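Engineer: Take a look at the structures below.
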Structure I
Amino acid sequence: MEIKSGIESNPMMGHQIELEKLYNKNQLLRRVKREFTDQKEVDLYAFMKARGIDPDFGYDLLVQLVLHKRTTLPTMVGILRHHVKEGASLQPIADMILKCCEHDLCDWNPVTNQLVVRADITKEVQEELDRYQFPLPMVVEPRKLRDNLDSAYISMNDGSVILRDNHHDDDVCLDHLNRVNKIQFTLDNDTANMIRNRWRNLDKPKTGESKQDFERRKRAFEKYDRTAKIVMSQITKLGNCFWLTHKYDKRGRVYCQGYHINYQGAPWNKSVVHLFDKEIVS
């Protein structure tokens, strides 16, 4: 009822709710897994059960290979070790991965000794994940934070106001977070379009870095740059007035939570985010 009345009084509230729905829908692991559980062509659950593969294990393996594309057997065993009890032998994990290879859930490259993704997600799904797996700037004023587990978002909870796994219920200065959350920003699209975005150390491999890792870093930048400009275009179309939420780290330092749009990022990121309310200083 409160959200409905908010939408009626502020048309931008509807856009904000939709952005939050897209973020919730595109939480990385859940979304990729859903691509396998919801597809209609093959009943993967029945396929795995019939071949003695634990479906939970099989889905986890498929998801991790979509994320990594190719990786070594020891690395994947480490990622999937939660499927056995703590302290137990990891050999059953390796055996099950090899069984999945035998039944074509993934491929094995004997030249590089790597597991290789066989069932990937579509380009369209990947592009949606790139845009919405991180919370976008808010297009309405954030909600007031009232405790350490409160959220500034309208219809979703993004966890503790303290980053990573450092949550506690002791006093932190919520007044300061509420104050910086109320600052309105706008994008300088002239700068965004005319100045080239750059990351450091992309001109050549770092000392000791393999060509494969260097190319991976370059692709990561290219994807980020492309996606950031799409997100900026979306925010501009919604009026080019937005708010960023903030959290503390365990030392009490404040970080804004934008990924594609962030005034604490690289020089290009900082240069394209301006205050919405400007004053002429004489």
Structure II
Amino acid sequence: MKNNYNQKNNKKIKKENYEKKEEKNYDDQVEGRNSVLELLESEKDINKIFIAKGERHGSINKIIAIAKEKGIIIVEKDKRQMDEMAQNQNYQGVIAIVPPFEYCEIEDIIDYAKEKNEDPFVLILDGIEDPHNLGSIIRTAETAGVHGVIIPKRRAATVNSTVNKTSAGAVEHMHIARVTNISDAIQKLKDEGLWICGTDINTEKYYYDQDLTGPLGIVIGNEGNGMSEKVRKNCDFLVKIPMKGKVTSLNASVSTGIVIYEAVEQKLRKTIDKKNKKLYN
């Protein structure tokens, strides 16, 4: 009975240690096979890659081959050492050590949109605290063609190994600006000609009734409190998602996906309509 108790207690301590690690902000590790592969393909700097001894199946072989081709140092460690290094419990036997994540400026996001000859499409996150939510949101934004994401420096999740893994490596392909003041950032976007759309359950207009074409910034608020009052007042218009059940809120990453892809659909429809007009005129 004593041994069983000790085993259960050890598992509990181990789990608590992982949870404590999750609470910290790490800027120098990328974990998980997909995330490391995305990192290798992104041409970003990698200092070293650690592989768990005995891991030679699946995509690990591809990671090793690309790393060797690029001249990146590969170090094998036993599982116990890897477990101690890992910041996420499910690191899949591979950890890449990288320089701290490089945030960009808002101007870089606008310039990137201009390079692509597209209307700027920006996502502004007003205090997303959960790194898993931040990772999921960045993944959705990247797949939808968003040009950049803006996050605050205080009281919000930053780009770390958890965010990278949850995003499936999308952070390596996304322009992310970290700013002191979200309201000031919104004003900069307005000066560049963007319309700012806030998401708020207490407004009247549904997201699908609002014109989301043209230069656009979409604001997603904090998981529990939504947008701050100051940010809310700085939005050009507000939209909401219909709630038909007894639960009156959605996960922040789900809400983001719904509104972002409505904008994508409207932009595509507008492009198709323009082509059709040219065709028949």
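Taken together, the values in this text are just the output of simple stated rules run on the coordinates, not laboratory data. Being a predicted model, the structure only gives us computed values, none of them experimental. Cβ atoms are built from the backbone, for glycine too; each structure is taken alone.
Engineer: Can you rank I, II by FRET efficiency 1/(1 + (r/R0)^6) of positions 119 and 207 (r between Cβ atoms, R0 = 41 Å, to 0.05) and just name the one with the largest value?
Structural biologist: By FRET efficiency 1/(1 + (r/R0)^6) of positions 119 and 207 (r between Cβ atoms, R0 = 41 Å, to 0.05), the leading structure of I, II is II.
Engineer: Ok, one more. As an exercise: mean projected area of the Cα convex hull in nm², calculated from one structure in I, II, equals 21.0. Which structure is it?
Structural biologist: Derived from I, not from the others.
Engineer: Which one of I, II has distance in nm of label points 7 Å out along Cα→Cβ at positions 111 and 143, as calculated from the coordinates, equal to 3.0?
Structural biologist: Clearly, the read-out refers to II.
Engineer: One of I, II was used to calculate mean count of other Cβ atoms within 10 Å over residues 39-46, giving 15.6; which?
Structural biologist: Clearly, the read-out refers to II.
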